[in-house]
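Chemist: There are structures below to look over.
FYI, it's all coordinate maths here, none of it is from the lab. None of these values were measured; they are calculated from a predicted model. Cβ atoms are built from the backbone, for glycine too; each structure is taken alone.
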Structure I
Amino acid sequence: MGWWRKKQSASGPPVVTLSCLGRRGRFGNMLFQYSFARKFAKLNNAELQTPPWLGETAFNISHPRIRRPLPATPDDGWQMGQVNVDLLGYFQNQRCMDLLSRRELKQWLAFRPEIASLFPKPRSFYAAAHLRRGDYVREQNRFCVVKKSAYESAIKQAGIAAADVIWVCDETAQSSPLEAQGLGFLADFFTLMQADVLFRANSSFSWWAATLSSARVYSPVVEDKVGMQDVPFVPGNWPMMSHPSRTGALSTDLHLPD
């Protein structure tokens with residue numbers, strides 16, 4: 001019996017906390033953190049406790065608040081059976097992914113009807129292409145910035161007409177009725193998620209749009225490249241977003257079970 005099992009008998013029911021939620025990365029990173037923590041807690045018969053975060057407004061989810069600080073467990077140090085720990089990390093590696101399933105994620109992360117109704121599908125058929133820029137451009141020594149020409153080549157190879165493509169990027173960011181709630185980005189997220197064909201970026205944002213959609217997905221293979229690059233796209237949602245040798249984060253290709 002591990003120390004965590006002994007400790008729980010003296011301190012009440014087993015708990016898993018996620019104090020980093022909302023403080024380490026934006027929406028895509030939050031969804032990785034939340035999804036892994038929820039599954040980890042479930043598998044270990046523990047109560048998940050979280051701080052307030054955007055997902056409680058977007059999705060029909062709610063968990064008890066964190067009641068006390070617990071020992072931090074990083075995403076390269078967790079073990080099954082651990083409870084009374086605070087999960088700390090990004091959880092974007094295959095070991096974490098193996099615990100999850102796409103079916104379960106789509107159940108947990110179904111948007112509230114009053115949210116989804118704000119974003120009708122813009123066309124009967126379209127492809128979406130996500131140009132990830134922002135901090136990737138500012139930190140080109142750590143991240144790969146996929147050239148627009150790479151997207152254009154992939155779009156052409158997939159047989160998609162240029163007129164059928166909606167580009168999602170900083171320059172085309174849409175206004176949203178949810179700005180006041182901190183959810184202004186959902187206009188772009190729904191554009192990606194509702195596409196019939198999605199050319200995602202090396203980005204957790206469009207990785208999640210692909211995961212929650214029914215689109216045919218193409219992804220850039222960036223491997224350990226950094227800076228502006230012309231990279232190939234492949235079918236599927238599995239290629240990694242960044243390389244651990246560049247960012248220091250524990251990241252791998254992500255093959256999500258159905």
Structure II
Amino acid sequence: MSGLVPQSVLLSSVMPKALREGEFAVHYQPKVDSRTGSIAGMEALVRWIHPVMGMVPPDRFIPVAEESGFIVELGEWVLRAACVQSRAWRDAGLPRTPVAVNCSINQLKRGDFPDLLSRVLKETGLPPDCLELEITESVLFENPLSLVAGLSRLRDLGIRLAIDDFGTGYSSLAYLGHLPARVLKIDKIFVKNIVHGANFPILRAIVDLARKLGLTTVLEGVETAEYAAAVAPLGADQLQGFYYGRPVSAENASRVLARGLRLAGKAD
């Protein structure tokens with residue numbers, strides 16, 4: 001029998017200590033208004049810089065955190081940090097910048113989650129409409145009945161709800177109108193394929209239907225000028241990807257907001 005400890009077990013065992021010792025950080029990636037080129041919001045993304053392993057990719061530690069249940073504690077920490085930062089930007093006189101935070105199924109299933117959100121907003125002084133919760137399509141459509149009531153409570157708090165990674169699952173477009181969401185984030189795979197002449201009619205249909213349902217549309221994965229040009233005719237409301245800015249530290253995100261960001265150029 002091998003004496004090696006599985007990496008998932010190792011990561012799970014050290015994450016709580018890593019959070020206490022400040023190894024986790026929140027980085028921010030801009031979402032850009034497709035019409036004006038101004039920053040429409042920031043997405044908060046958790047990063048783990050381990051003193052020995054270095055940068056631990058999110059796709060390695062997030063699933064482990066989900067499996068172990070640590071995602072609840074980590075998610076609350078990210079939520080609070082993002083709300084504090086968004087409020088700090090407001091206090092510094094920077095443009096109004098809603099912040100989006102990813103939300104896990106483990107968090108959503110907790111009956112006290114709406115109360116936690118309400119408390120964090122009150123403690124940080126952040127207006128509810130400056131907070132957006134991103135929930136992946138797969139989570140929503142695998143748990144529709146159990147989640148809709150809870151999501152409606154979140155909406156009633158004034159928080160914006162976003163369906164993330166849309167198009168990666170198996171959901172029905174018609175079902176979108178039954179969810180208390182206000183934002184539809186279309187997965188980057190569509191943008192990647194559209195450059196090669198594929199998926200344009202499908203993407204057009206999704207954007208058009210979302211607009212009729214009153215949803216704000218966000219195209220993810222706009223990584224280059226070529227991608228930006230390819231998606232321009234679709235008329236999506238917001239764009240996100242490396243072309244407009246990579247995830248950066250809160251300090252660097254503040255600089256981006258201070259100088260503004262235009263479609264004519266990329267953030268450093």
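Chemist: From I, II, which structure was helix-only ellipticity at 222 nm (-39500 (n - 2.57) for each DSSP H run of 4 or more, over all residues; to 500) = -13000 calculated on?
Modeler: Going through each structure in turn, the value belongs to II.
Chemist: Identify which of structures I, II gives the largest calculated value of distance in nm of label points 7 Å out along Cα→Cβ at positions 45 and 237.
Modeler: Ranking I, II on distance in nm of label points 7 Å out along Cα→Cβ at positions 45 and 237, first place is I.
Chemist: Continuing with the same structure: Say we calculate mean count of other Cβ atoms within 10 Å over residues 61-68 for every structure; which of I, II gives the highest result?
Modeler: If we compare mean count of other Cβ atoms within 10 Å over residues 61-68 over I, II, the biggest value is for II.
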